[in-house]
Every structure is written in structure tokens, then in C-alpha cells.
Structure 1
Amino acid sequence: MDPLPAFALTLALITVVSLRYRISPFFTLIGGAVLFGLLAGMTPDATMLGIITGVGKVFSAFGIIILCGAVIAKLLQEQHQIEQIVSDIRRFVKNPPVIAGLSGYLLTVPITCCITAYIMLNPILDSLERDIAKRNILLYLAAVGGIVSYALVYPTPVVIPLFEAFSGGMSPLLFDAVSIPLSLLLLGGILLWFRFVRHEDKVQKNAGPAEPREHPGAGTPQPFEGRMHWRAWAPFIAILLAIPFSLLLLHLSQVAMINVIMLAGAVTAIALAPQGVRAPGLSQGAKHAGMIIFDICGAGALGFVIVKSGFTQDVLGQLILLIPVIFVPFILAALIETAQGSRVVTAVITAEVLAGSAVAAAIHPLPLILLISAGSCVVSYVTDPFFWLVQRTTGDDLRTVVEHYTLPIALAGIGIFFVAAALEYLVFR
């Protein structure tokens, strides 16, 4: 079978299996890799070797980073230090929706997982707003704020594989000099959109009661105090301080630097944690990291098999003839995101497919990365595990979740696309 229909059939089956059976994405993606390899004419041995190689590449790239982020998250959660971080933010920001969006935005990057940041913020946001409709607005904003930084800010597991594949020696500082203001602008626009469209009047309309929720390790939020909780911020401060140390003194490469700074944050969190918290925090963090890492490894397997099948040369050449090249990475990422729902998986597979292709050569690295990030945001629907988590925690019906979760993220993705296109045609040409 030609690679394009094989790719379309594989994405369709991954979608059906994900929706019908809700099994681990690792198994659906590995199954998709096997199916695609055989449909595309690869031998069973070549297909399995491609899967093994893809899993290994992704694990080596993300294993340390995600484990460190998960350990930091669990240790902070066990000590109720997320509440302290939110209370510190509240010293400077009084508006609860802004606190929710900004907290999700800030915590997602060092924790390396927007879903984990959302789960940790959930009980704290409950304490900020007792009215169910207004509380749900805070939950939506925390989720959307986390996704905005997750899709755009280096280093997150979404941006890292794109940067490694396409940066071409570009400094991560240059990328963040564009992506951070852009992401904050998008977050501000979403906050204004929620405020002036008055979504709080619509939330919970025709919705049932929220499911009972338990927040492991959360307990009762601590009162907001007048002093800064520097101990809670210490892992993040260590990460920031490790960046110039790694670059200027150790002269590390970008890949090595990311691992070193995350290790610095994790070691700081472990060293400051009380003895009774340290062991369970490490255990729970490792368990949570394992689930995340293996799902991403499944994406690496599928992406590597797709590349080895010759998909890149055959299909991308056809797409370039049919549509302008600026749309190719955006549409490809949107299709992959729609099929399996994970932005990290989308980034890994799209990076594998486009690396070394004519599309990558035709577009400047910075807008190219933004185009793929934009595509990963435009369809956050039923295949997205975050969609179902938000639905369960808010208790809203599907239409309301689409209006307050899917639509704002899609608007952010479209905004990123237009910025990327403007950079490509007005700045880099």
C-alpha cells in the first residue's frame, strides 16, 4: 500500500481504538507502528527493529527530564508547597482567573507535564472560588494556561524534540525571546475572551453535578501568608541558576544542559524534602514518570517506522504540490494530534517525519517549530486525555467543555499559525 493511505488508515484505527477501548496510548501507538510498517511494505523484522530504535531514541531524550519533573511535582505536592507557590503569586496578582491561568502557565514548564500541573492546582483553585460556575472557569483557565506554555516554551517535552530536529544551531534563548512573549500574549487574550464573553454565566448550564474528587497529598490548603515561600520555589530557582552554569562554565550542549538543569532541580527538591516525605515522593514520582515516558516512547516508535517506510519523500512531495508549503507542518501536526491526542506524541512524530525533508529546508527553523506547535493545539477533543480529565473535574457536559477548553486552545493554535506565517514571510525572507 502507498504510504499516504497507509498513514491515513493507521491514524483512523488509532483514533477508533483510543475512543472505544481507552487503553494505554503506548499500546495503541505500538500497534499503529506495526500496522503502518506492514501496510507500507516493510518486513516484520524491519518493523520491529524500527519500533525498538524509536523507543530507545525517545527514552534517551526524555527519560531523565520527565523523571526529574515528576519527582519535583510529587515532592512539592506531598509538602503542600504548590499551595504556597499559589499564595506567593496571589501576593502580586489579586484576580482569581489571572491567578489560575498564570499558575497553570508557570508550573507546567518545570514540572514538564501540563496534566500533572493541572491535577496539582485543582484543590488550590477550589479554595479560591466556592461558586461552582466561577470555580470551573478557574479550572479551564489553569488547563489552557498550562497547554499554552507546554506547546511553546523551551524546554518542555513538546518543544524539545522540535528544537533538536530543526533548530540548526539556533539559540534556545532566541526561540524563547519570541515564544514566551507570544505565549503570554495568547494567555492574556484568552483571559480577556473568558471575561468579556462572560463564560461564567454559561458554565454548568444543563450540566450534572461534578464527580467527587480526591486529591492525593493535597489536604487542606494552607492559608495565604504574607511572606515568600522560598523553599517551595527552590527547585525552580536551582533550574534557572543551572542554565548559565551549564552554558558558560561547563560549556554543555543543549541536550546535555536540559538534563543537567532538571537534575539540579530534582536534587534540590530531594535534599530539602523531610525524611518522611522523600521516599514516598520519589516512589510516586517514578511511577507517574513511567506512565508518561512509555506513552511518549510509543510515539517515537510510530514516528521512526513512518520515516523508515519512505513516507517523508513520497507523501510530503505530493503535499507540497497540492498546498503551500507553509501549511504542510501545521496540517500534518493537526492530523497527528487529532488521531491520538498527545501534544508530545505529535511533536515527536512530526519531527521524525519532517526532519531532513524539503519542507524543513524551505521554512526557517523558528517559524517551523511554531507551525508544528500551532498544529498540536487546533483539535483538542475526544482523543485528548486532558479533555476527559477537565470534563470529569468540572462536571460539565461535552458541549461546555468544547466551548471552554477545545475552542480557546484552537484559537491559540490559529494565532500561533498566523504569527509563524508572518515571521516566515516578513522577517526571515
Structure 2
Amino acid sequence: MTAAELRRAYETGERSPVEVAQEHLERLERTEPELNAFVTVTPELALESAKAAERAYAAGTAGPLAGIPATIKDLVQLAGVRCTMGSAVHAERVSSADDPLAARIRAAGAVVLGKTTTPEYGWKGETTSPVTGSTVNPWRRGLTPGGSSGGAAAAAAAGVGVVHQGGDGAGSIRIPSSFSGVFGIKPTTGTVPQPTNSGLSSQGPIARTVDDAALLLEVMGQVRLRDGLDDGIDGLRAAWSGDLGYAAVDPAVRDLAESAAVRFRELGCSVEERDPGLPDPWPVVEVIWAWSQSRGEDERTLELADAGRRAVIERGWSLTESEHERAQDERRAYRERMEAFFGDVDLLLTPTLPVTAFAAGRDHPGEVAGRPTEYLSWTAFTYPFNVSGQPAASVPCGMLDGLPVGLQIVGRRGADALVLRAARAFEQLQPWSYDALDLVSTA
């Protein structure tokens, strides 16, 4: 059931928050041995919150997430709960206080089932860490759900929890949303409190439906976004780009995403093929990302680090402060140029990713359309919008050889409600089913 359906059922007494919490905890227990989406499960906290939600509904004081099963990514502090950051350095650390966004989720009445897996400090677009090993894609055993919010997306796809908090510094909400066949949005930078900030990262929601994700984002950002969610996109102007002018992409993925993009015409939205005309910002991302990942690290922590991340840390150590400042200046200039492109278009549509899910445990696919990849260079459709700070969402748009493909919807800075509205209109035009899931069908 969606969050809206659950709220109605709670209000009428059809369902009990405690009953629903128990059902989700049972589903988690059934799927988790294969899925490996959770670092820490919090059944006591979940049932305590569910009982509080029951009392709140009876008193007429229920918050927007009261009784709604939720998860928190293991890069965010939750008081009294382990927060490993996916790192062996912090494997047994227990948080003393909530991060602000976690406090907002809890204050809204959410039933927190546990902390979801992430690679070490969210450094890559795949979810394997020294603490938890590899998380599995629910659509096919042996493949990655993407990352770094891979546990959140895998849990969402498997129907464990209703709303899921994620973070996105180069695509870490949209990558696993695409690979796992769920909806996720990176909001405009600054919409939600950010525990640490490189200038690239945003906190956002992952869910099976646009409305559920919008509800969580409203709570996280304390903003109104769902007013007019069903108003459609008639009369809007969209640009479609299959490669942003530079990205390597599997032709079959591009074709599937383009077929979805042209369907926006059925919604009354004009669609023209057009690139922003900007260069690949990977050199900017690479410097900022390596600099951020290397802060606070030393030779001792380097020894305990994920093997793939060590090279990123060492790259960060090699950078000078002036090189980092120059990259930040280039980021701001890129943002201005991307904003200018949106002067006469409302939306930009692209594939979310250039490939479908690859093997779990690999840091990156190795190559895309014959072009070698680095640890995040393959995510060439997602990281540009971390640089520009714009809202960008991934909505499931089809299956390729039994694996999900995502369509990315990008809007102007601050146009989060419009991106959600467009995603909602597409979701209604082309509904998505979870009937073919590989993992939970045998659970």
C-alpha cells in the first residue's frame, strides 16, 4: 500500500500501524538474507514508533508520516543506532543524536525499520562495503542495485518499507533508482539539510511511487511540493538528449529512453531533440569528489579503506587547495551556463544511466559502448546536475533483457514540484509493475 492508502486505512481503523510495521519487519526478515539491503535493523524502534502512531491517529494528531514504514541511509545519524558509513573505521559506532533530516523524518511519525547499506562514505555508484559486503539487485541475483543509496533502492523495489531516505552526490539516488526500477529524485541543492557538503550533494527520497517520494521530500525539506501534483504537463516544452553531446551509452538503453521521452507528447508536452551544448563536467566532479573523500583521512584509515576508494583518497591528497577552489569556480560557471539552457525549455529528458545493472561487487561497469570507465565517470547523465544543482529524477521507463531502465527528468533550479509533476504524469501514462521481481518472487 502507498503512504496515502495507509493513512486512509489508519484513519478509518481498517489497518493498524503496529500490524503494518510487523508485516514489513517480517518481509524484511524473509528477503534480507539474499537482498542484504540493511546494515542495522531496528525492530524495537519501529514498533515503538508504530504504537505512538496508533495513539496519534486516535487523538487526531498524526503527522504526515505517522505509521509509514521508512528507512534511513547509513550515512545519516540516527540517535542510539549504529552508523557505520560503510567503513570499517566506524563499524561499531553508535550515534548520539539525530542528524536534522533524520529528526524531521522521526518527528513526522515515520516507522523506521533500519539503516540501509551504502558503499564506504558513498564513494561509488555500486553498493559494496567492507562492513556489509554486496547488496543485491531484486530483479536479478548477482547484479548490483546501484549506489550509493543501493540498500534504499533495493528495499523499495522489494517492498520492504514505503519511503526511503537517500543521498546523491553524483547520482547516488538516481543510479540505484534506475537499476532497481524505482522512483527517486535529487532535489535542488540546499532543499534538505545536508550532513556534509561538497557543493555536489543533496538528500532526497526513493520510493515505488512519485507521490510517496514527494511526501517524504516535503518532510525532509519542510516544503510544499504535492499541491498540483496531478495537474499534468500540457503546454510545457521539453528537450530530449540521448547523450548530452558527449556521453557513451548503450544504444538499446538510449532507444528505450527515447521511446519514453517522445511519449511526453501524449501528455501535451512538446519534445525536441536538443543538447545543452556544454562539455562533460567530469574533470570538475573528479577533483571535488576526490578532495571531499580525502578530508579527515590518514595513513591509518587508508589501510582500513575500501580498496577501490584508496586511489580516490590518494588522488585527493595530491590536489592543492587552489586546484580545489578552481574546480569549485568551474562548478559555479557550469551552473550558470546550464541555467541559461533552461531559458526556453521547461524540462530536459535523458537516459538516467548508459547501461543496465552490472555485476555486484564491481566498482563500475568497466566499459560503456566500448569506452573505458572510471569509478564514477560512467554516470555521465547524472553528475552534471549535481554540478548545476538542479532537481533531477529517475522514473522507470521500461525493461531491457529483464532489467529496469530509467528516464531522467531535469528541471530548472527550484522547480522540484514541476519535475515531480512531470514524473507523476509519466507514471500514470506508463504504469510500472513489480510482478517480475526475481528476488522476492521466491522469498
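Supply the structure label, taken from 1, 2, corresponding to relative contact order in percent (Cα under 8 Å, 6 or more apart) with the calculated value 18. Value 18 for relative contact order in percent (Cα under 8 Å, 6 or more apart) corresponds to 2 out of 1, 2.
Tell me which structure, out of 1, 2, gives -24500 once helix-only ellipticity at 222 nm (-39500 (n - 2.57) for each DSSP H run of 4 or more, over all residues; to 500) is calculated.
Numbers: 1: -24500; 2: -11500.
The value was obtained from structure 1.
Given structures 1, 2, which gives the highest value for Cα Rg over 2.2 N^0.38 Å, for residues 237-388 alone? For this comparison of Cα Rg over 2.2 N^0.38 Å, for residues 237-388 alone, the top structure is 1.
Bear in mind that the values in this text are calculations on the coordinates, not laboratory data. Source: prediction; values computed, not measured.
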